[in-house]
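Student: What follows is a group of structures, each given as structure tokens.
Every read-out reported here was derived from the displayed coordinates using simple, explicitly stated rules and does not represent laboratory data. Being a predicted model, the structure only gives us computed values, none of them experimental. Cβ atoms are built from the backbone, for glycine too; each structure is taken alone.
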Structure I
Amino acid sequence: MALRPHLHLLVPSSTASVALEARLYLPPALVPTVGAFAALSESAGSRPTPIAELAAGARAALSEAQRLVVAAHPWAKLGGNQLFPVVAQHVPDAVLEGSAGPTALVATFNVRGVGASGGSGAWLGFGIGPDADDFAAVEGALAALAPRARVYRLGYSYGTLLALNAPRPPRGVARTMLVSPAPTLFKALTLLSGPTFAQGLAAALGDATPRTLWLTYGTADDFTGADTLRGLGGEDKERIVRTEIEGCGHFYARPQDARALKAAVGAWIDDE
């Protein structure tokens, strides 16, 4: 699987003894500069390097970034990982090829027990475990490389639970994008232990800043009916910036679905 040029890293989780596998996708202008000091990957099969070993020259180049997007993948129990096309290809393409792209970075990571990430995930019915805290830990480690960058969060499917419920960083979150959440399934997943999707959504809607919460979904989603997704937010649903893709399923498999998703993500990251 060919990927955009990126740093393939091991970063700290929210538990000191557990490291997580992450990929930091670079804009074309930074590739030669960062690549002069650190090994870059364009392959799904590369081996990650501990972030502590990242050379000073690479860190200096990354420090100029103005936007950092952190994207969370679908549920690992159903095979979700950071190489799903939505988070590994469509989101990096949309961000890095848009007007914000020359000064943006896009990060993905594997939750515990997936790929080269250490530890193990939560059991079914016992909530999301440490995944939301780990999202914040990865975000914090990579935000430290780009201290001037505004932070953006994106969650796809199960990843929306993490994007909504991860503790907020000191510099705040500029904007959050939810891609194809499955709130009905999430109720079962978090039945015995929170945080829940509803709690995270309510907290996000409590932010009075306009246009901070965005939502993209298909009308033929495999897990959630379009009417359920249209109704997210209840009385505050008009505060969510929505993109509805006609005939699109959960996996954005058709070429036109991928194009529409990229357009929605591009509008989200470029919106001022």
Structure II
Amino acid sequence: MTSSIAPQSDFYRDVYFQPIQRRTDFENNLTKHLDWFAERGQTVNMWWRDDDAVSPSPELEELLVFSEKFNVPISLAVIPKFATQALAQRLKSMQTVHVVHHGWQHVNYQDKGRGEKASEFGRRRSSHDMQVELLDGEEILRDLFGALFVPLFVPPWNRIAPLAVQLLKQQRGYGLSAFTWINPFRIPQVQSHIDIIKWKKNKQFCGWGAAKKRFDLQLCRRRTNAKEPLGLLTHHLDHGEGCSEFLEVFLKLTCEHPAVVWRSSYELLEEARREVSLSFGQV
């Protein structure tokens, strides 16, 4: 007679224990990477960017609580056209928050029918229209957020045309923040590298296994270039199941590890400006 106990046990093992094991594997692997830097007297600079902020919400509040709880700076990429006074009021007393410039209204102007990737500041826009939106966006964010504002431009969908970069250079001290590899533009850059969301089909946490691989790649790169900051990217309005747990685990582990230095976008932009100036003999 075949027992039904074993299959049922296997089911509960898969449902309850495998995710716990994957989380433990992630924590152990990340700790080993960070220990490698600590043993050599080196540190890894990390920073945190969260996109699409416009107003207070329970989802955003959770991230702000994490930021204060772990004393980790967070840079909110705010969409200027829809930014609210309520958000400015919520942030004004926070010590761990900066605001960066996220496009104008997060609208795609590329031709999806031709297979073009989404972009608000892409090659189908006129120089005049983009310049007006860049200037208006900066004015709105400076007026709303004052000293919290950092002139770091985050193009929606992390894509930007060379013409738009040239326009950015004409604005006061602007830098660029997109995703993963450094873009070949002669402008100060503070990039993000690890997105915790799996975007295809249902938006959800990418999973402990995928997160482990993503940190493997980025931390191995920093063994030969420890100066490059490692950017964590979140989208509070799109966080599905698992994102909150990951953030709490990751922030706790890294803020307690001696090899990690959490930096603000303000600090990193200042450093990027100096590096660009030095590389082109301007200082």
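Student: Given a computed value of -1.08 for log10 I(q)/I(0) by the Debye sum over Cα atoms at q = 0.15 Å⁻¹, which structure among I, II does it belong to?
Tutor: Working: I: -1.08; II: -1.20.
It traces back to I.
Student: Still on this model: Matching task: -0.77, -0.95 is the computed value of log10 I(q)/I(0) by the Debye sum over Cα atoms at q = 0.14, 0.16 Å⁻¹, for residues 29-188 alone. Pick the structure from I, II. It would help to have the intermediate numbers written out before the result.
Tutor: Details: I: -0.71, -0.93; II: -0.77, -0.95.
Computing log10 I(q)/I(0) by the Debye sum over Cα atoms at q = 0.14, 0.16 Å⁻¹, for residues 29-188 alone on every structure in I, II gives -0.77, -0.95 only for II.
Student: Okay, moving on. When helix-only ellipticity at 222 nm (-39500 (n - 2.57) for each DSSP H run of 4 or more, over all residues; to 500) is calculated, the result is -13500; to which of the structures I, II does this value belong?
Tutor: On the way: I: -7500; II: -13500.
Going through each structure in turn, the value belongs to II.
Student: Then there's this: Taking distance in nm of label points 7 Å out along Cα→Cβ at positions 61 and 77 for each of I, II, which is largest? Could you put the intermediate results ahead of the total?
Tutor: On the way: I: 4.1; II: 2.5.
When distance in nm of label points 7 Å out along Cα→Cβ at positions 61 and 77 is calculated for I, II, structure I comes out on top.
Student: Here distance in nm of label points 7 Å out along Cα→Cβ at positions 133 and 157 has been calculated and equals 2.6, so which of I, II was it run on?
Tutor: Details: I: 2.6; II: 1.1.
Structure I accounts for this read-out.
Student: While we're here: Upon calculation of relative contact order in percent (Cα under 8 Å, 6 or more apart) from the atomic coordinates, which of the structures I, II produces 25?
Tutor: On the way: I: 18; II: 25.
It must be structure II, since only it matches.
Student: Given a value of 21.2 for mean count of other Cβ atoms within 10 Å over residues 69-76, calculated from one of I, II, which structure does it belong to? Numbers along the way, then the final one.
Tutor: On the way: I: 26.2; II: 21.2.
Source structure for this number: II.
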